[in-house]
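Visitor: Pasting the structures in now, so scroll down.
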Structure I
Amino acid sequence: MKTNDIIMTLDAGGTNLVFSALSEGEEIVQPITLPSAKDNLERCLEIIRCGFEAVRDQLPTHPAAISFAFPGPADYESGIIGGNLPNLTAFRNGVPLGPYLREHFGVPVFINNDGNLFAYGEALAGILPEINSALEASGNPKRYRNLIGLTFGTGFGGGIVIDRRLLVGDNQVGGYLWCQYNKLHPELIAEESVSIRGVCHAYATISGDNKPFTPKEIFEIAEGQREGDRTAALSAFEELGVVAGSVLASALLLIDGIAVIGGGLSGASKYIFPSLMGELRASTGMRDGTCFNRLAVPAFNLENEEERRAFLQSENSFLKAGKTGVALSHLGTSRAIALGAYWFARERLALK
């Protein structure tokens, strides 16, 4: 292990903060998970500082940098967190988090959007190399270079990687899928359906039961393991899939590549994927009656073994070779974000 490339990382969510450290792309400490205290700025800053200190105390030498994910919007280049942050309300008024940590720990600090770093980690060390290796093993010359990452959890995260480069954007809002059009509720942003609160609201609305159910409990109702309105539970996850699928379909038409999904709600993928894939496979048309698929290429559910085999199969013509696929994160969301943060810092340190 090299001791001059150690990067301390953080996955900052509305519920938990997960701290770690990586060297050469491998975790070298046991991740530390602490509650976020999302509504109390002083307490949240204390938790962030203490979490990094706990990781630093386990390291063989001083880290080269801190790099972590934080929900937007923010001025990530300067490390200023602020704006309308529904999942971490304590930071709404603008907090110089980067400079605060840089002064305390004496190392460079890199902050980016959690969806961006999830996508970056999956593109460099997760689903994208996994798919390309599987294509090679199948004798298929096709290779993928572009990836869209989505996370379903406290909020709706998104990130885009094009040819191994993270799309940040001129205004640092590249890959912001959370505020896209909501197909089922046009007056709302997509995140109002693609999130924990979206699933809970949908279940309450459809069932008429206003008890405070968690997504885990709604999933258990869908599974028949808990009493409740099973039809409403299934419909709540279906709604998430419809809205997320509509957003993803639009994104895939712009960023021609693969999609990967993570986040806590992805554990209900068997109830989300049917409607999500239905959006990707929907048809559209022209006034003259011409009908064609919404996407220019067929979409495959890569978690389905039969569809995965069809996706990997080599085609005998360029026109038939075009395909896109949707997979679940096999790294796990926190690990993908940590790897994204690590490689982002390595890239930035190399540029200095």
Structure II
Amino acid sequence: MKHTAFYSLHKNMGAKLVPFAGYEMPIEYSGINTEHMQVRNSVGLFDVSHMGEFWIKGTEAYKLVQHLTSNDISTLEIGKAQYSCFPNGEGGIVDDLLVYKYENDKYMLVVNASNIEKDWEWCNKNNSFNAEIENASDQISQLAIQGPKATATLQKLTDIDLSGIPYYSFVTGSIAGINNVIISNTGYTGAGGFELYMYNEDAVCIWEAIFEAGEDVGILPIGLGARDTLRLEKGFCLYGNDIHENTSPIEAGLGWITKFSDNNNFINKELFHQQKQNGVEKKLKGFKMIDRGIPRKGYEIVDENDQIIGEVTSGTQSPMLKQGIGMGYIKTEVAKLGAEIFIRVRNRKLKAEIVKLPFL
């Protein structure tokens, strides 16, 4: 198992550590529900240093990123970020990612931890441009400070006006006296806050400074368990569950990151355009449980006649709503808002309703 720069801090704080994407990572500290509510109501700090970071540099960096990703980076200005995905050439998704425009000829791609090696090979395989790709994943640590009190907490540690950084924008500056920190108004919780990218040698100093700054509002460390329940309440996709090599962004409701502009000749453009025009056989939908029960990945979705119409991809008991929620691929002809469906949980058939995302 690999360890992040914060590993000793996690152990000292009593984290429950589990293997994840080749790392030993904290799944929880004080309990998933407690940590979830802390982020929704106040502020929490996540170690997400297991994520991968690639730099794309050179005179044709733009061309390579535009070719690799489904979104349109011609709309990106320096200091802006964009959610996107790597189409796999066969109608599926290699990974979803964030694209940061750092300079005109320099982009940072932030990829999922479990896909770093696969993504690295994919980017190099498709680099027929005058662009250099650097895998900086092992040199960079990442923290996510999330929640309604995240901005006020982090503001104590910098002269940068954090309220002046729009959503999906970033600056490079000083946090807690540490220079060259990327401060990004992004996150995976829907609760507001920032993601910070720093060199490993500065990581512990920044973690400790944030905890000191957040002491008055009871800041807590947050594990990957609450990160998952937080993202699901907001209807954010998780790679490996809701999207993967056999799902298209059109099926996943990610048409908004799949741009068909004339200057955007990305991998699988024609296929995805046909899907958008002609429709798809299944769609990723959110649902709330009507009967008591917690949906889990892999559970069958059936109709009133017990015919299989889909499969759950993510599910949990929502700490905010106090009911079971989930997402799953459902046959398009029955995937209508308000439709009654059933989740097969062991030998029971539990009633649920298709709802609009996000759940809250």
Structure III
Amino acid sequence: MSSAIHLSPLKKTPIYNKHIALNAKMVPFAGFEMPVSYSGVNDEHLTVRNAVGIFDVSHMGEFVIKGKEATQLIQFLTTNDVSVLKDKQAQYSCMTNTNGGIIDDLIVYRWNENEYYLVVNASNIDKDFNWIKQHNQFDADVQNISNNLSLLAVQGPNAIHTLQKLTSIDLSKIPYYHFEAGEIAGIKDVIISNTGYTGAGGFEIYVWNADAEKIWDAVLEAGKEFGIKPCGLGARDTLRLEMGFCLYGNDINDHTTPLEAGLGWITKFNKNFIGKDILLKQKETGIEKKLVGFEMIERGIPRQHYLIANSDGKTIGEVTSGTQSPSLNKGIGLGYVKTEFSKPDTEIFIIVRDKPVKAKIVKTPFIKK
């Protein structure tokens, strides 16, 4: 390799030393050295589905938007309607570019009408921050606090019992996609939100970096009686895929629109936002490709970029995410297909190592609660 190439060193989250001590298998991800697994992806996956697991997702990005016109700025940047939010409520949304492509999917947290948090994907922190600053023609101040905050996701049916031991906040009173601020494990100024990316229930904890290790240890201790395990990005990926949740860079990107990605439900045309005219036109004329869920009928594991064919062997699309589902014990995936092939129960073929393997289109989530 030429000595002229300088690869910037991978960043480490404040929990990094804990992962090393727990013998996590570490991989580079979005510029960070992150744990992909500890006891194994399937084991961690089933632990979250049936009990409780803890993830370090401190690589995610956080922005503060505050000021008299904070609401107007977010309305203009995002596709969802932020005006319907009440204080301490969260909303799933996305930012679109002038062509209607998805810059990022994100969560908007409303403190009050003059202050919000945006939580964005790790790989898009700089891109998103620059885009927001570029389009801030409003009386609003935008700060990137990603390097100051850690984020732990405690997920699974026993997440609530684990965390309730550590806080006086009544967690059962935090509705889905709402949040509270208070004390956990003796640490003040912690945000606890009833959000998550696993479909197994649970909470996400935002904490200043200096306190991250202490909370990590306290949660692992509190969850012992429920069989808690630390979990890595591998299980996070299989869990979100079973729910049919999009992963940025796989299922959505700058060239896919919310309507193509099945995110019409977070695209509100009752307000002005960047790319609205393109998406309105797309809504009126119809979309040519659509993100669908599929499950394998024959044995085979679908992988990203595998081609999707119809019964005549013609290519009709491409797999964007795929895995062997630990819960269902069969191959499942997401992919874009030509719209005419997108109806549930349509027979398709995934090209696995040059061989067509039978599958069918299904409605997501793959796991029905």
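Read-outs: derived from the displayed coordinates by stated rules, not from any lab. It should be emphasised that the depicted structure is a prediction, and the values quoted were computed from it without experimental measurement. Cβ atoms are built from the backbone, for glycine too; each structure is taken alone.
Visitor: Taking distance in nm of label points 7 Å out along Cα→Cβ at positions 11 and 267 as the criterion, which structure among I, II, III has the greatest value? Before the final figure, lay out each step's value.
Guide: Values: I: 1.3; II: 3.9; III: 3.1.
Sorting by distance in nm of label points 7 Å out along Cα→Cβ at positions 11 and 267 in descending order puts II first.
Visitor: Of the structures labelled I, II, III, one was used to calculate mean count of other Cβ atoms within 10 Å over residues 155-162, giving 22.9. Name it. Don't skip to the answer; put the middle values down first.
Guide: Numbers: I: 27.0; II: 14.6; III: 22.9.
Traced to structure III.
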